Every structure is written in structure tokens, then in C-alpha cells.
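Chemist: Next up, some structures in C-alpha cells.
Derivation of every value follows stated rules applied to the coordinates shown; laboratory data play no part. Just so you know, these numbers come straight off a predicted model, no measurement behind them. Cβ atoms are built from the backbone, for glycine too; each structure is taken alone.
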Structure I
């Protein structure tokens, strides 16, 4: 993890979140969701802190829960979160060329899923529930149906232009 992506944990913010959920073990998932909302991912230090602050929990348990659920990310997400569906319908209709076009355009190499500048993060998901529109890409909750390599390049060029 690069230094600039490593957030300094604001323990008073974490205490505020924990207090709003009564420091209850039964609220752990909601607590982790709130922390991820604040930091855009679950920083290791935050999970350790939560594990020491809630009675009956350990940091190991918090890590276990965070890694079990796909909704949680242990790595910082980009400003633009790109999800490429690779479910059966999307795969058959060409989601992999679209994924490769994204990796190429954003210069993501060696399994990196977030761009160096933190602008984009990329992940594949097993279903977005829009099989009739396959292949589907979702960027920050906006659905892009029937994507092709050319079409996704145009979408990314537009986003990149807006950022300049």
C-alpha cells in the first residue's frame, strides 16, 4: 500500500460511529459500513481499533467479518468505482474484452485494481442483476448497458476529460 493511500485514523470519528451503534457487537456490520463510508475502504488501523473497543470482539474477528463480506474493501477505492459484470450472460456477450479495455486505458498493471492517482478502481462482480443488458458496467451506481471495448473507452475518455 502506498503511503499517500494510508489514512491516519481519526479515533474520535471512530468513537462517534461506535457510540452511535452503542458499541454493540451485534451492530458490527453496520459499524463497518459506516467506517467504509467515511474512508472509502476499511483501514487496518480502524478494524484493529473497533476490535479492541467492542466487548466480546477481537481485531481478528473484525478482520474475519470484513473479509467474508464482498461489500467491504480492505484497499482504498477510487473516486470512480468501476464494476464489470462477469456473470454468465455478460461473459458470453463479451465482458472480458471490456474489462481488458478498461485495464489498458487506465494503465492498470500486475493485478493493481486502483490507479496510481486514486481516481479509478476496478473490480469484477459475479452479477449486477441486469442480465438482459449484458455486458454491463457500473460506474459509481450509473449503469452502462451493452458495453463494448470502444464504448467503454469513450465513457472513460469523457470522465478523464471532466477531471482535467
Structure II
């Protein structure tokens, strides 16, 4: 019996550690926020309740961010009409650099500015980029740290799955 309890405890500890490693935010309500956007208006996450929302934290100095942004814009353009939204949250101190980059890349999704890093802290962003998928009910379902070519296929699968729910 002692051995069985020890094994159960060990399995539970491993499970707890692995689920923490994925992200403490998954399965939790997405923290609400409002930030000024590139169009000049303030946008609030809770206004998108009922849609699947991707929140992508990025910076102009981040090479992988620059690489994935046109791919994210394709997802946004393709799925916006069926209830998908994408909010790009830029963490640069100077929003002018971000505006220049989104103009260069021809990005159409809303870009928000988090110069004080308050929203980034709410979402436990510790590296760039971080991509968070929120379901229609406002629950964080997936968190991705970093970007490598091919991640957009995983995003696509997850977006389609959340849109079907």
C-alpha cells in the first residue's frame, strides 16, 4: 500500500510539473485589458467575447516576430469573417517603430501598444513572441512561446477546432 501511494504521489507530481511547464494560463479566464490601437481607438479584449481570439505579443527587435506576422495576417484575413480575431500586442517603448514595421509588412489585424508592459505581465510574457488562443467563452486554451516555421499549421488546426466549438 505504501508503494502504491508513493507511485500515485510520484505520478501526480510529474503530472503537475508537466502541466505547469505547458502554461499556467491554459484553462483559465483570459485577463481582460484595454489598450490603444494603431487606429487610435482603445480596444478591450472582452469586446471580442463570442469570437475566437488570438493575442500575439511581439516586438520590432524580434526576428521570429517579423517572420510570423505576415502568416498571422493571412490567418486573420482568412478566418475573420467566421468569428476569428487577432490582436497584435506590441511591447516596444516607442510605438512609432511598431507602426513603421506593420506598414512595411502590410499587416491588417489590429495592433495594440503595451509600452508599460502591464498586459504582458498579466499574460506572463517572458520572451518574444508569445501567442495566446482564447475561446469564445473567454478562456485561454493554448499558449505558444516562440515561433519557428511550421507553427502556423498548429495555429490553423487550433483555430479551426475552436471555431467549430
Structure III
């Protein structure tokens, strides 16, 4: 996700009513490092979560394609970096559906890695913890949505 320029953000903030602007600023205050990305999401991408999810998935795909699998150490570092990025985007939305979608996509890509990497205990722990997070996110969703996500989760397990 590319952050918008300060000028673009300023123009968008001028167009908002004061009550909505106050809510955005209070939410922004909770974050430190990623303020600009969060504000970009809230102003430009929050209204279209499907497109946001697709852009996050695309970035995850690109990051997985760039993983150095020659050594377990490098692969583990790359996987953790991808997961940190995914979790940051999940935190911006605050939506369990987005969390489930993004983490499911992460796990699908993870399961497609070389089998030698998958045999690592540390990497398996990362994978299992993400499956638990997906299960927890699915449990809070509406029953109709749960059914679809549970099917996807069962395929990964």
C-alpha cells in the first residue's frame, strides 16, 4: 500500500465533517509509526474493503515470491516480516473478516513453500499460531460467513 502525500491527505481532511474528523484523529492517536498509512487507509480505502484486501493479498504474494529459501534462517526472517506487514494491515481495518481473509491467504502461501522449510519446528509454530488466530476470528463472525471460512480453514489443516 502506497501512502498518499500530505497534500492529498490535507485536501481529503478538509472535505470531512468535524465529527468524523475527530473520530479519525482519535483513532490515529493510538498508532505511532504507521500514522500515514493508517490515515491513507481511513480516507481512501476504508470504503472499499474488497479492493484493500486484494491489494494486501497481492503484496503478500509478491513478498512470498521474494523469499530466500536457500537457508532456513533467511526464510524464517522473511516469513515473520510478511506476517508483521499483514498484521499491520489487519490492525488498520479492525474487521475480523479482513483478518480471516488475509491470514488465510498467508497460510495458503506458507503451505506452498518447499517441504524442507515446512519441517522446521519454529516455522510450524508460526503456521499453527496463525491457524489459531484464524479460528478465533471466524468464531466472532456471522454464521453464514463462518461456513465459508471454516471450509477454507479445514483445507489448510
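Chemist: Quick check for you: by FRET efficiency 1/(1 + (r/R0)^6) of positions 24 and 40 (r between Cβ atoms, R0 = 25 Å, to 0.05), which of I, II, III is greatest?
Modeler: The structure with the largest value is III.
Chemist: Another question about this same structure. 22, 14, 8 is what came out when semi-axes √(5λ) of the Cα gyration tensor in Å, for residues 32-71 alone was calculated for one structure; which of I, II, III is it?
Modeler: The structure behind it is II.
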